1. Please compute distance in nm of label points 7 Å out along Cα→Cβ at positions 6 and 126 for structures I, II and give me the label with the greatest value.
2. To test your reading of the models, identify which of I, II gives 20.2 for mean projected area of the Cα convex hull in nm² when calculated.
3. So log10 I(q)/I(0) by the Debye sum over Cα atoms at q = 0.10, 0.18 Å⁻¹, for residues 38-165 alone, computed for just one structure, reads -0.42, -1.11; which one of I, II is that?
4. Match the computed value 0.35 of FRET efficiency 1/(1 + (r/R0)^6) of positions 110 and 278 (r between Cβ atoms, R0 = 35 Å, to 0.05) to one of the structures I, II, and report its label.
5. Out of I, II, which structure matches 20.0 when mean count of other Cβ atoms within 10 Å over residues 246-253 is calculated?
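Read-outs: derived from the displayed coordinates by stated rules, not from any lab. Just so you know, these numbers come straight off a predicted model, no measurement behind them. Cβ atoms are built from the backbone, for glycine too; each structure is taken alone.
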Structure I
Amino acid sequence: MDFAFKEEQRQLADAVRRWIGRDYGVEARRATIASDGGTSDAAWATMAELGLTALPLPAAHGGFDGDAVDMFVVMQELGRGLVVEPYFATMLGARCLALGMAGQDAPAAGALLERVAGGALKLACAFGERQSRHDMRDVATRAAPDGDGWVLTGTKTVVLHGAGAGVLLVSARTRGAQRDEDGITLFALPAGAPGVRTVAYRMLDGQRAADVALDGVRVDAAGVVGRVHAGWPVLDAALDHGAGMLCAEAVGAMDALFAATLDYLKTRQQFGVPIGKFQALQHRMADMYIHLEQARSMALLAAMRLADPAIEPAARRGAVSAAKYRVGQAARFVGQQAVQLHGGIGVTDELPAAHWFKRLSTIELILGDADHHMARFMAQPGFAAEAA
């Protein structure tokens, strides 16, 4: 198996890294987080100019047909740069739209994808609910038929960048019990539609999220993503792609945090020598490096599995859950060790290391923590037999 990136992928990574180094420094990021919206229109426009918003979208709708490995390259650089723009949320929503369109005539979804590709539209995914935790099958939000459309009622929580999106992707139950896979339908609705109430807040890592209340929100039939009652396979596949993107972002953040910690150990002096000379600290750095490289390998393997169009759902789930579990473990270890090695300043807002640590802690909780993905991995067909 070839783990080497293509020349085009390396060039894209270099372009993203140059932009971040030039225009997205610590002070610029701090100003963006403190702004009213928590994001930068100028940064988003640059990302669109670089082709990032079009990268994973279908060519038929203005995209470049990029795969999960291409997204790995981009997300790794965004993790290094601690970029707070709603790229992950928008690409996850776009993946839902693209998967829902497969084999169907869906001009409304196609039009949304074209706007996303050009950078004119940001998406947010309203899938989680207060009681669901990491189980996105647990959907209490209801969609009742109303003429040629639907009326949605319920509340979605921790919607990443929900207040800044133009369109919300919403999961709702159209039939069945609350935790049934059958009976979930996905909808695309304008964020400013009558009956949509949004309460925004800042998360631990500085990025924005929102709770979204749906009070009798009417959606036309064209707003259905995929087929009615059959949204779970689309949602399940899209969430796996999202988890793969988060793994790549975490690897980038760990890479940068490791480098910053190593540099600190080379420059911080105690007893007249750099503290990196102390053998106990060298052992800690060696352990951090092992965790980082194992996480990188698992994240890249998951991306390659996701890029395979012929992969079976069970194999996809297994690869993604194994990666999310390993990356979550590594993120916790690398983050905690970096804070310890930096001493008291490791948790201060002035030091970039603290922001990488906070972002890694947040990523571990998005789309399932390590415990959730370990249980999910063990639940895949064949695990019990192979373990025996």
Structure II
Amino acid sequence: MEFQYSQKARDLMARVSAFMDQHVYPNEQRFFDEVATGDRWQPTAVIDELKAKAKVAGLWNLFLPESELGAGLTNLDYAPLAEIMGKVQWASEVFNCSAPDTGNMEVLARYGNDAQKERWLKPLLAGEIRSAFAMTEPAVASSDATNISARIERDGDHYVLNGRKWWTSGANDPRCKVLIFMGKSDPENTDRHKQQTMLVVPMATPGVKVLRHLPVFGYDDAPHGHAEVDFKDVRVSVEDSLLLGEGRGFEIAQGRLGPGRIHHCMRLIGVAERALEKMCRRTMERVAFGKPVAEQTVTLERIAEARIRIDQTRLLVLNAAWLMDTVGNKAARREIAMIKVAAATMACDVVDWAIQSFGGCGVTEDSGLPHLYASSRTLRLADGPDEVHRNQIGKLELAKYKLAK
């Protein structure tokens, strides 16, 4: 295990941290003020301004470890940068490193044809448009991706799509011009992992209809948000839409979700660090029963436990990132599953302790903590629920003993 950051990564850590200090933290309240003014679903001026600054500063597209289109960083080198960005929920977009665009760009870079790259990947990399990923469905248990029921039927040189998706993050955003759709194209295939296909679908295609936004614990996450989307007789050409090949949607999904999961985990460490910072500052300022709350034994215990668990999780994440870089995503599937469970659970606990330390203020947005908790709790479900990952970890562990017989 080698967790040594490259010199390039260390330089970028310093530059991203300085950018956050100079431009992002001072504008946190401005972002929320702009969202609350007028149409919540319109892009904010502050994000556009900061994106321009980040691009000029060379702090742009820092992901894409296996492509010359990114910053040339490994997963290990990208990890601390994602953690720094994760300390402010909207900061990743400033650097063009936010989901689901990162995952979609990786899919297009790996599996897209030249025309798809020119039409969609190029403007995504430039930050000119945004995108969505339509996989989860309300009618089935989407924790098993082979359950998806949305249909893709071939009609000559076109596909016809029908189905309903939800938690399609970003579909509410007027900048969202394209989505990647996963549907069942060969339901009779005896290999249930080859029944699905992924297609590139322009948002403006007739039959694509955003039905509603889906708040998370009351937060609409505007102007990005999460949507329920209906697809009714949506026609797209085979040449323009097909990714990799028919029946290879599950294969693409596995390739897409590996990096996506680790990016979420990296950002969750940043969330937990921010919550711990808030807890420490708050408890040092407040006095209860004749002494600062920070000196109360229960507070000291929670601060200590938060530090231990944040650092433990960071090491797990770095180990997974290193394995992804050295032996590949498939070989690192156990470690990716481990961090997906560990990071979200840890972040939820640390944010919860921080909320408790604030007293009544902790459950108001004055503390800035409830939204952090809502997003962290969501990630115990997104990209596969904890139960699925725990099952995988358990099976992989048992397999060692089966092989030893």
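1. Greatest value across I, II: structure I.
2. Computing mean projected area of the Cα convex hull in nm² on every structure in I, II gives 20.2 only for I.
3. It must be structure II, since only it matches.
4. That value comes from structure II.
5. The read-out was computed on structure II.
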